[in-house]
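Throughout, read-outs are computed from the coordinates displayed, never taken from laboratory work. Here the structure is a predicted model, which is why all the values come from computation and not from measurement. Cβ atoms are built from the backbone, for glycine too; each structure is taken alone.
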Structure 1
Amino acid sequence: MKTSKKSKSISYAKWGYIFLIPFFTIYIIFSLIPLVSTFYNSFFENYMSGLKQIGPNFVGLENYKTILFDTELPKYAYNTLLIWILGFIPQIIVSMVLALWFTSVRLKLKFTGFFKTVIYMPNLIMAAAFSMLFWTLFSDIGPVNNLLVAMGYEPISFFQNINATRGLVGLMNFLMWFGNTTILLMAGVMGIDSSILEAAQIDGASSWKTFWNVTIPSIKPILVYVFLTSLIGGVQMFDVPQILTNGSGGPDRTSMTMIMYLNKHLFSKNYGLAGALSVILFLITAIISFIIYKNLTEKGPKEKIDSNKKISVKGGGK
């Protein structure tokens, strides 16, 4: 009697799709549907006038015209850009220096694990708690002003000074995110092939030339990622200046960001204008990110020549 053995083949491909179901479910419910709803509501007049509900009435592009021709919009865009630059420039410089120190074979720093934990800890603190801490420290009767008076100096009203308020917001953004950026840059530096660095040293390249011509090009994808995510976070800056200035964006709305401006419309329940502003911010972020990504990831003339040389060498050998 012959027994036929049927070999059962197990297909593991379907499990990949099954594991993706929770992600797509959450994405559709909490991201895609609200995004489509925002686009839809931006074409309608929908707000509260006292206790009376006006709309929703279809108005086409009127909400977009109202937002774009608002004379205060360039001011809020400038505030957002300036505050982001104040936090990002020291963030990328300090993070790069720390990443090079912690990964340097020549320095052989001790307790690097402890230091990495310490610099990352501010990233774990909620922005609201961070803002309340800075508001307490730099208020008119706070510890910083008490220390200045004890040292014989005049107290400074930080939250009535434009540069001081913007500087504090930028400082908080720097302190909260430089640890995360350091970890990312360290991952990029540690991924560089050590033979490339050794070849540069043998050729007599200085530390600066090695950094500029070897390290920076090698971690370019990480730098692009850090720049883009920081830029998107800067455009969406809200919680720190909102809490620090009690929602006023003071003094004289010089620290009011674009998302704080959006929140004003949401607070007044003017959902049409809020939707239009959200769409405009989405498009601006997408366009800027695309331009930056395209320019930073495009190969320069020297890189193209080097890649062409490699291809010709590989193709010519027999």
Structure 2
Amino acid sequence: MPENINYKHLHYFWVVAHEGSIAQASKALHITPQTISGQLSLLENRIGSPLFNKAGRGLALTDTGRLVLRYADDIFDLGRELSDVLRGVPAVGPLEFIVSASSALPKTIVHKIIDPVLHMEQPVTLTCKEGPIADIIAELAVHKVDMVLSDTPLNGELSVQAFNHKLGESGITFFVSPHLVHKYKPNFPESLNGAPILLPTKQNAIRQQFDKWTEKRNISPVIKGQFDDSALMKSFGKEGAGIFFMPSVMTKEVCNAFNVKAIGQTREFTQSFYAISAERKIKHLAVSLICDAARESLFGE
């Protein structure tokens, strides 16, 4: 394999391979079949091996052709990703901003963190996604998203070059349906002992902190349900299925939206929030605004 390949020749090969024939590639590229055929011959001469065999009226890849195509797919996919990255600084038109949030984060606080970008002077087209942290970090690594929101910092377990920007942290408030307030608000947090409780699943970092906290305080609530979706957990709590907790910065919104009451709060364990970006020094205007607004207003740092 030569050290240097003409990428124009490689692009012609790539189009022919995907179109199935030189004639179809000619239509797609608006170039004469003779030109494409000549460029393919030059590429094969550089490589030292044929890339296609004739197959009826079309062409079939050789073993070498299949190998070259795999690399060509990666090369031209990266080219498209580069175009996507450059969308973050458009000369005109709205700024495109794609953010992914860990599915462990409550939607209410995700909204509060992201909301400032909709009030930027420059128009913004916002796309919000969510999923398991490993999946959305992988998308960040290939620039399919501009920022990831998480309650845990990125660590060395994921072989991805990305950078943590701590937004802040919040104490924890416990909520219950109004008709149960009189039972569990007095003598909090000892009142949690034997009380029905609704919890995030154990894969969530905040659940692990809660378990350590109750063990330290020798409190043993009765687990009535475990949830990946915090909105569903709050809905069960609204109906009186049990006590649940949320970050204290959400207290007002949770009480109003779900008609529940706070019975107590603690800072003996807290929930942290991070913006994770592909760059150490934040360049995207929306990411910078989110970090500044969260630290100054939402978390009061």
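Taking distance in nm of label points 7 Å out along Cα→Cβ at positions 47 and 127 as the criterion, the highest value among 1, 2 goes to 2. Once mean count of other Cβ atoms within 10 Å over residues 95-102 is computed for every structure in 1, 2, the highest value turns out to be that of 2. Could you tell me which structure in 1, 2 was used to calculate relative contact order in percent (Cα under 8 Å, 6 or more apart) as 27? Derived from 1, not from the others.
Assign the value 1.09, calculated as Rg/Rh (Cα atoms, Kirkwood Rh), to the correct structure from 1, 2. This figure was derived from 1.
When mean count of other Cβ atoms within 10 Å over residues 215-222 is computed for each of 1, 2, which one produces 12.6? That value comes from structure 2. Taking distance in nm of label points 7 Å out along Cα→Cβ at positions 23 and 223 as the measure, the highest value among 1, 2 is held by 2. Using helix-only ellipticity at 222 nm (-39500 (n - 2.57) for each DSSP H run of 4 or more, over all residues; to 500) as the calculated read-out, with -12000 as its value, let me know the right label among 1, 2. Of the structures listed, the value fits 2.
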